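Each in structure tokens, the structures are laid out below.
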Structure 1
Amino acid sequence: MKAVAAPVVVEAAGALVWRVRRGTLQVALVHRPRYRDWSWPKGKLEADETAVEAAAREVAEEIAQDVVLGMPLPSQEYKLRDGRIKRVHYWAAQVAGRSDAPAVHAREPVPPAARTEINDVRWFDAPDAARQLTRSSNMAPLDALIDSYAKRRLDTRAVVVVRHGSARKRAGWTGTEADRPLTPDGVRQSEHLVPLLSAFGVTGIVSSEWLRCAATVRPYAQAAGIPVRTSPVLTEAGHHTSPGLAAAEVADLVRGRHDVALCTHRPVLATVMDVIAEHSRREVADGLPAQDPFLHPGEILVAHVADTAPGPRVVATERHRHV
């Protein structure tokens, strides 16, 4: 019996850009003259691009403003006329603000979409947006956005956990652990982190002081124009000596007020995940990586933190890496 080939999947990404005006949740819709419809800003992934990068780029093109991605929202799948499946990944997002903000500074300029592609961008109160949307299939991410807003979980900041890029093997390195460098693959992984950290609005970086960690986040720090604060307690040796101090460092970042990235080593990640779990809703904690190695070299885990009545809570997480 001849096997049936799986349908080709066309990957796309976008965002529900939101704001609050006069106590009312509003979202931005775009009008596409070709299709005569109102929809969310979105578009197909370009070659060698992740969904995160595509979402930030496509939204900037279609609403002519840079955005910072927040928590992930339900994705959408539907069949195209030619039989392919289109999968659209969505995030909540907010306008980035100043053009000289670190995360925006780290990005390549994005030209606005042509008027033949997008000829109108409007803000609607959330209930009005639900009625304005041309396709009912676009409602799922809006329903999730409204629900998160009602539960005071929509306004989040990102704590991005980074495992350093691929490094030289211990057996083949004659120097110290502190100065063991990245491999060429590790250098590429560090460069691919730039658009990911930018998309989530990272404005601060804390890293193990060992070279392979500091080198992993250096390209983003240079592109964003921000310093890297190094910490001895996030090294493998510092964590082995006092895991409690490493845990306290992570907890301070979760309780902080800024979008931050933390770069550390595989042996430290168990403690990092424990701290995030302690600050997470139950269903979020249950979805965290639970087994060594936790993250691949150059991979990130984004913890979306909301300020709730009991205190800071991780309301969603997601993992990304450039492959």
Structure 2
Amino acid sequence: MDMVLSFASSSVLGTPVWVWFAFHLMIFILLAFDLGVLNRSSREMGIGESLRLSVFYIAIAIAFGVVVWGYLGSQRAIEYYTGYTIEKALSIDNIFVISLIFAYFSIPPAFQYRALVWGIIAVLILRGVMIAAGAALIHQYEWVLYIFGAFLIYTGIKMLGGHDNAPDLDRNPLLAFLRRHMRITEKLHGEAFFVRLPDPASDKKVLYATPLFLALAVINVADIVFAVDSVPAIFAVTTDTFIVYTANIMAILGLRALYFALAAMVARFKYLSISLALILVLIGVKIFWSGLVAKVDPLLSLAMTLALLGGGIGFSLWKTRSATAKD
């Protein structure tokens, strides 16, 4: 009994251990639902189902924020909602890149579903490692936040200058490496990442990677590149590791569900990158303002982030309405 009480009262990075445990239990249940129920067979997810599932994951994220508010206080809850909104906004740009990767490898929608699920599991692990490293660095050297801020401002200005985030897969060094060191099939073999096929030089069957595996590998590397922007962005909102971690994970969990709806409407979000660039600049400026002038109200940060994101989405839909009418 004393051991149980000690476990409940102990903490990791200022947050009770039981809160960390409860969060990971919830994530495990959601992943089990995704893999065991939604992903039992290869299929194409329609836009309607994609939107309904996205609403479900967003509702879970909002409900978790209410729990944070009740147990950890209003300020940490607002920081969580702000971080979640930023991560969700930046993940939209990630979705467009993923759609280009699938198109490059000619992956049909029915097989994209499985690749996204396993890709997101890998992303959850990679983000956890990056957040842990970032938290350790910031808690040891607080001035690193200013480097994050400068980098975010630079990235945002670069995006405003018309920088193209589309990956040049013909010159991708990862693909070149994999093709040199692995046997790759020319065609897909269902939803398999690897298959055993006869070796032309012998009678034995050898292991081949499929284009679906290549797509998965490139998607995971692309997420690392995106994390270079998103992880510093959320550390600019709060240095509370629990809030940074949970906001990131909750935004990523709904990424697969949102993908199928947004991938079908890529052209409708033509101007959203401007909004995302302004969000990055805003967050970078906030770091310097908070450190050199005065702390920025978390509620104001959340309101400005939502306004920029909503404005970008609304403006994009309005400017591209004529294209929809023609279709």
Structure 3
Amino acid sequence: MTPARLMLLDTASLYFRAFYGVPDTVKAPDGTPVNAVRGLLDMIANLVTEYRPAELVACWDDDWRPHWRVDLIPSYKAQRVAQLIPDGVDVEETPEALVAQIPNIRRVLDAFGITVIGAAQHEADDIIGSLATQASGPVDIVTGDRDLFQLVDDARDIRVIYTAAGMSRLEVVTDDVIRAKYGIGAAQYADFATMRGDSSDGLPGVRGVGEKTAAGLLQRFGDLQGIIAAADDRAAVMAAGVRAKLTDAADYLAVAPKVVEVVRDLELGPIDAGIRPFDDARRARIEELATELGLGSSAKRAADALEAAANPS
């Protein structure tokens, strides 16, 4: 028997993509924008149809910029902040037309019986990391974020369905794919990302160390701790310029791994995310919401896909 697959959605990554991929002329009968809602439903329909998960979780950003990460690297996602909230969740710079749709996205996910999971002071990445690490079977992680490549594990059949090129060109990322692209294993990816940095996340990386140099260092020394130890050891074979760059970045390298690495040990409690056939009450609720929001064929495609996944032939 084929093991049941768990599919984990990086929900914000998908609804942002849906918002920019579906025309903003798509609206509910009352004029409310629903392009992100309909686009997300279409994505879910395509993903469930193609990969046939037995379980599905929409992982949620309860805190898209946790203060404990910002305390370590103040520039973390700073360019995306619309308003700082000292004792709460910072407000992300998001188009108003998308902000207005987020409550309806939650209503729709609930109506379709899709489990939504978040955790205080943690990003969706941390939910994904914890659920994938603690899963007993194979896992598909759907995201446009390369940082989640660190979770790929061929031995446990954990892979990333990468959406960066669009839903029509999904890429299944395995350890072999990462090695072919970057010259490193998936287990080394977080260290690789730490050194490379990511301007979109406000992570400076090691100045002057790009992907090629980072990969070469990992190939030679294994992991970041081995690289740092070699930089401190004058007997170790390392170019003087690279050694100087690593030394100059010592303060960053002391804290960045905790920011870059996803949390894998959140206690999220018992989770029932199985895809099940719809009963009459759920079908009625979906139909009512589809009429209210003008979801049309998007709702039907998602419902059909989930029903088919719940009743595999």
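At a glance:
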item	result
Origin of the derived value -24500 (helix-only ellipticity at 222 nm (-39500 (n - 2.57) for each DSSP H run of 4 or more, over all residues; to 500); candidates 1, 2, 3)	2
Origin of the derived value 61, 34, 22 (Cα extents along the principal axes in Å, for residues 135-246 alone; candidates 1, 2, 3)	2
Entry that produces 0.25 once FRET efficiency 1/(1 + (r/R0)^6) of positions 95 and 175 (r between Cβ atoms, R0 = 30 Å, to 0.05) is calculated, selected from 1, 2, 3	3
If mean count of other Cβ atoms within 10 Å over residues 199-206 is computed and equals 24.0, the structure in 1, 2, 3	1
Identity of the structure behind 35, 22, 19 (criterion: semi-axes √(5λ) of the Cα gyration tensor in Å, calculated), options 1, 2, 3	1
Top of 1, 2, 3 by distance in nm of label points 7 Å out along Cα→Cβ at positions 31 and 303, largest first	1
With distance in nm of label points 7 Å out along Cα→Cβ at positions 23 and 223 derived as 5.2, matching label from 1, 2, 3	3
Highest-scoring label, criterion being relative contact order in percent (Cα under 8 Å, 6 or more apart), among 1, 2, 3	2
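Read-outs: derived from the displayed coordinates by stated rules, not from any lab. Keep in mind the model is a prediction, meaning the values are calculated, not measured. Cβ atoms are built from the backbone, for glycine too; each structure is taken alone.
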